[in-house]
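Alright, structures below, take your time with them.
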Structure P
Amino acid sequence: MNFESLNYILALGTIGLQILSVAFLAVFFLQKKMPDLRGIGHFLNRWGLWIGFLLTLGGTVVSFFYSDVLGFIPCWHCWIQRVFFFPQVVLFAVALWKKERSIADYSIALSVLGVIDALYQHYIQMGGTSVLPCPASGGDCAQRFIFEFGYITFPLMAASLFAFLIVLMLFVRRR
């Protein structure tokens, strides 16, 4: 598989996450008024930790693949997003092992901080003016390695994944 094909597949996955995030958020708020949606809510409540674990594990592997195998140097904002993303693999693994659902709050907190940084970097990559200087060592925060469908960049992929985790954890934390 070549680099362009991988970017395209990841971009399609990002669009899928964006659609699912909006749909699941609608389910979250409408399931009390529309009993037919409760099955989706129960499914996400039951399997949300596994879904979160698999998504964070996959995102971590892809991130390492781009930086360590393909040689893309992460900028400062990419590292900040990694700080909020990588620990979630461990959080989900421990939560699954101990059958502990309260980690949903921790995942939401990390994801909110991650989505803020990712959206800021996406704004910069789409041509916005940086409010802060870029302290990148080796990588430029405004440089786009991926630009698919006229709007999908690495930071937007991260923001989409963080947003999906937030919505997913709303179901997990529900008793």
Structure Q
Amino acid sequence: MSKPRFVALVILILAATAARLIPHPPDFTPITAIALFGGAYFSKKWLSFFVPLSSLFLSDLVMGHFAGPYVYGSFALIVCIGFLLRRRRKPLAIGFAALASSILFFVLANFGVWLSGLLYPRTMAGLAACYIAAIPFFRNMMLGDAFYTAVLFGGFAFAEWFWPALAEPATVG
């Protein structure tokens, strides 16, 4: 990966991370888009995980809380969804990946909340109540994921077009 491309990717992700720290509607955040984008654009797999997860961790520190293992695990899996976009960064595929990522996070993170037993009893009724209570937040998350995914993927596609040095080198073969 070229240095200008790497720097541009990191700057874009840092800017998106900062958006998590400004006032916003509940769960209208860039973290899902950052994880998806990191998986799709960083050529080194360890960076694909490190940059988005450290972004989440650092913003958690600033906000004074820790999201928990199910949240971090969800975002690690979303990075893997981003891997599927590496060779197919088309709007429909990106949109589908963003939707799948929102659903994945909703299912896993809320399962973790239920499993903790702190807010809901560990019964099927408790699990249903947990998911039902999370529905209003899911709407905001899907809207935020769609918005920030469009900003990150669209913004970087525009940057690659405007500054050709940012584009991935063509592979031979």
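Observations
- Among P, Q, structure where mean count of other Cβ atoms within 10 Å over residues 2-9 as derived comes to 12.2: P
- log10 I(q)/I(0) by the Debye sum over Cα atoms at q = 0.12, 0.23 Å⁻¹, for residues 26-129 alone from the coordinates reads -0.54, -1.19; which among P, Q: P
- Structure responsible for 3.5, with distance in nm of label points 7 Å out along Cα→Cβ at positions 42 and 146 calculated and labels P, Q on offer: P
- Comparison of P, Q - label where relative contact order in percent (Cα under 8 Å, 6 or more apart) is highest: P
- Comparison of P, Q - label where mean count of other Cβ atoms within 10 Å over residues 58-65 is highest: P
- Identity of the structure behind -0.91 (criterion: log10 I(q)/I(0) by the Debye sum over Cα atoms at q = 0.25 Å⁻¹, for residues 98-153 alone, calculated), options P, Q: Q
Bear in mind that the values in this text are calculations on the coordinates, not laboratory data. Quick caveat, the model's predicted, so the values are computed rather than measured. Cβ atoms are built from the backbone, for glycine too; each structure is taken alone.
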